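Below you'll find a set of structures to go through.
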Structure 1
């Protein structure tokens, strides 16, 4: 279980579902996001997720884009974008077991912030490189 006062990172797909299809969220993930909605939990959005959203939109796969994330951050102070920094880049270099570069950067963000990660991604969960939250 995640401690009540710790921030939690969110994976791109979980962010998409939170904004567009909240019923797809796992129980534990939905509970943490409700706490964030109530201002009781900080949710960290890795900046790289905005890049991933842009690429997915350009591929015609999504309706959620960076503008929706900007609106969320503006309306909901519990959500904040975490810029890519040197610590994350160094951590990224250590995570060679994660094949997808976006997943690798998102895990690096969570690890450098000592945060759990809201994700349904089985490969990330199975890697045991970061504590995951979903069901």
Structure 2
């Protein structure tokens, strides 16, 4: 049924459960699996573009790389091919945009991420994706 699945991860426990569900769906349907980590740069738009911003961005980029490595290991353990993507911007926008770019017919993400800060400041990413996604969206709660 599904040919291309996009899973959004952020290193949180909820996104880990979403990744597991996406891997299971990809294996079941023989689908291509794309995994995206979005560095939420909108939260830092008021910071001056100096060394502080570069340090913060570097830390976030390292977290993204670690999450990608974990995702690749989990997918490979299930014999599922995986393509990773690193984006920056508003997470909801970037997930919806990438879903179109890769031709995803299913988006999988956790019910919320590392903190509730994005929910307070920007609105829930999962709610945004469900409302704006061009395809079916699975929100994993665990």
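Since every read-out is calculated from the coordinates, none of them should be taken as a lab result. Computed from a prediction, not measured in an experiment: that's the story for all the values here. Cβ atoms are built from the backbone, for glycine too; each structure is taken alone.
Figure out for me which of the structures 1, 2 the number 18.2 belongs to, where mean count of other Cβ atoms within 10 Å over residues 30-37 was derived from the coordinates. Answer for the origin of the read-out: 1. Source structure of the calculated read-out (relative contact order in percent (Cα under 8 Å, 6 or more apart), 35) within 1, 2: 2.
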